[in-house]
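Please find the structures below.
Bear in mind that the values in this text are calculations on the coordinates, not laboratory data. Keep in mind it's a predicted model, so treat the numbers as computed, not measured. Cβ atoms are built from the backbone, for glycine too; each structure is taken alone.
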Structure 1
Amino acid sequence: MLSPDNHLGIFAALMGLAAIAFWLQTTRIGALLTGTVLVILMAIVAANAGLIPHQALAYDFVFTYLVPVLIPLFLLQGDVRRLLREASRTTLAFIVASAGTVAGVLLAISLLDLSALAGNANIAAKDKQSAIAGLFAATYIGGSVNYAALGEMTGLSNDASFFSAATAADNLFSAIFLGVLGLLPGMQWLARRFNDHPQTKNPASSSEELERNTVSITPTSLCTALAVATLLVTLSDAFSAWLNFSGGRYIILTILTLALATMVPKLRVWCTGGFELGVVLSFVFFGSIAAGADVVAMLSVAPILIALVSILLTTHLICLLVVGRWLKLTLPELLTASNAAVLGATTAPAMAAAKGWHDQITPGVLVGVLGYSLGTLIGGLLFNFL
């Protein structure tokens, strides 16, 4: 087993899992599962078999430094001219996904007795249902920031044992759910019930695309892409601090990246290979998420959380697909929105890029940011008024 302190060893393992996933998806069975699902499954198995740790500073490095860089690597290929049309449909899909989360939470707490959970949280038994409902609604509409905020708001974070078990359940089912989202487009019986999604290429005008296709990926272009992406993250953090806008990192990063890509179209050529590099790093990111899924920890403290999250996410997915089909939304739009709601603004564009849905990359970031704004609000309303 790799020690949590063996940072390079863990990073090598993550890169190795990503490489294996890329290779496996070239096989017939692997192509059906997709590389995204494969790297998630392998990381869950490796972590729970004790080969890699569930928690390590190497994962924190991925979340802290690599994940923010993914956004500009993907968005530098953005086309603002198509953004409003694409984002409006994905925003509608995100509203459907959020409604599905709320429906799932309400169904789960109506079927399950959660009063025995979080005994050390100093919350009245009658308020625990609404507190736990608000906690999981916040994280499956927004993300970990909203999860932490509701933990503090409700007092559930005062029970460290429960909160760690809830976190383990969140990590495990988020990883599994991401895998499910990756599998759904390949299910023909499901895909043919939805409108065809336009085949999209890496968005650029025909002349720009022709130029990109004649330019090879070089060490210079890769370094340029990384330098520009890192600079944009640095600037967005500086602006966030200057504006005292603590939750604005991804909003500012998205605006800066799209503005730069629009004003300097040649950047798409200068940064050739940046998109592909982002896809590689996204597989490392998916592996880091999946490694945190500690099945034993969750089962030993609060097995009822398995039932709660299973009911919630199943209801979420059913509502998403049924209502989305009725609204004539496409499967990529719905799955990108669901990803943004359940996992956040970082995994949504990463999955869209990995699946080749280039028109969903920027909307995926935008609706994910919208989720950060709405998650605490909706979770707080459920806690206070249920």
Structure 2
Amino acid sequence: MQTWIDRKRYLWLFGLIVPLFPFMGGALATVTGWGVFWYIGPILILGLIPILDLIAGIDRSNPPDDVIAALEADKYYRWITYLYLPLQYAALLWACWLWSSGALSLADNIGLALTIGTVAGIGINTAHELGHKKEKVERWLAKIALAQSFYGHFYIEHNRGHHVRVATPVDPASSRVGESVYAFLPRTVTGSMASAWRLEQPRFRRRNQSHWNIRNDVLNAWLMSVVLWTVLLVVFGLAILPYLLLQAAVGIMLLEIVNYLEHYGMLRRKEHTGRWERVRPSHSWNSNNLATNVLLYHLQRHSDHHANPTRRYQALRDFEEAPVLPTGYAGMILLALVPPLWFRVMDPRVLTHFDGDMSRANIAPRKRDRVLTRYPVPSTT
């Protein structure tokens, strides 16, 4: 009997290149004199990775059931995610020093902030992987990774909010047919923050304690960001504040645009009990494009992630019944930024997924009539 081998075992190291982007960009800018290299983060993530997805192709291989336990127990894989954090913060400190030094032009400083924001965005994805795990140290590492982007409430809302309400109209992180990414972003950012705050309150009410408590996981996560940013501002000066804000905004936008892709138009049926049906593989958009999958720790195998949230990235599987995006997340981000193209490509796929009945999809309330006029409900006669 042939022993199964993870052919992506060493490809997972690819993700550790991301926090090195600022150093790579700085070196190339110094050697060539071309300031464009300070923008290396968005150039590589939104330019090179979609091309690599096309070149590397599709990987639908799944680990056999009998090796999953051993695969998850292999600590090599978790150390890859752990190592992201020191590299992430080394890049942030170096960027703060450069911003405060006055050595770069305004355009170069902005490019560096965009690149650091790219690192922060992938850092939120690393926090996503760590925050789902049962080990306490990994959950704290998730909060540390989130501190740079001031998005610590994601730890609560994602685990206890999104995973419960996914693919329903009440989930702020599930996008709707007819909803552009620009309409989705303010709804999900404000909705997720409010949701996280509400989710923590009952825990303290049960203990007859005030939720204004350091044990409140929203407050202690935000406090980590306050401490981090305060130290950075004291050490490097107020001049770095605009760039800290810009990099945080870029990181948050990257996360939320990916959220926009993952469940666009997906809707769970409501059962006669009034409860939503159980989450199934058909409620998440998936992709098996290799380059983005190794970059994002198999985030594109999103159906298995929702079915098994604590399962480690290296063991996530592909499902035949899961709807599939036309390319990897990196390329789909570019498509989402142009709403007419996004709707033209994705709305027919949503229609096909629901067997020609768009009324079964999660549709933006204000766009419902327009969407159903374009995609009429099929006659039952």
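A few comments on the model shown:
- Parent structure of the calculated result 35, given that relative contact order in percent (Cα under 8 Å, 6 or more apart) is the read-out and 1, 2 the choices: 1
- If helix-only ellipticity at 222 nm (-39500 (n - 2.57) for each DSSP H run of 4 or more, over all residues; to 500) is computed and equals -17000, the structure in 1, 2: 2
- If Cα extents along the principal axes in Å is computed and equals 65, 50, 49, the structure in 1, 2: 1
- When distance in nm of label points 7 Å out along Cα→Cβ at positions 146 and 266 is calculated for each of 1, 2, the greatest value falls to 1.
- Highest-scoring label, criterion being distance in nm of label points 7 Å out along Cα→Cβ at positions 306 and 330, among 1, 2: 1
- When FRET efficiency 1/(1 + (r/R0)^6) of positions 42 and 242 (r between Cβ atoms, R0 = 41 Å, to 0.05) is computed for each of 1, 2, the largest belongs to: 2
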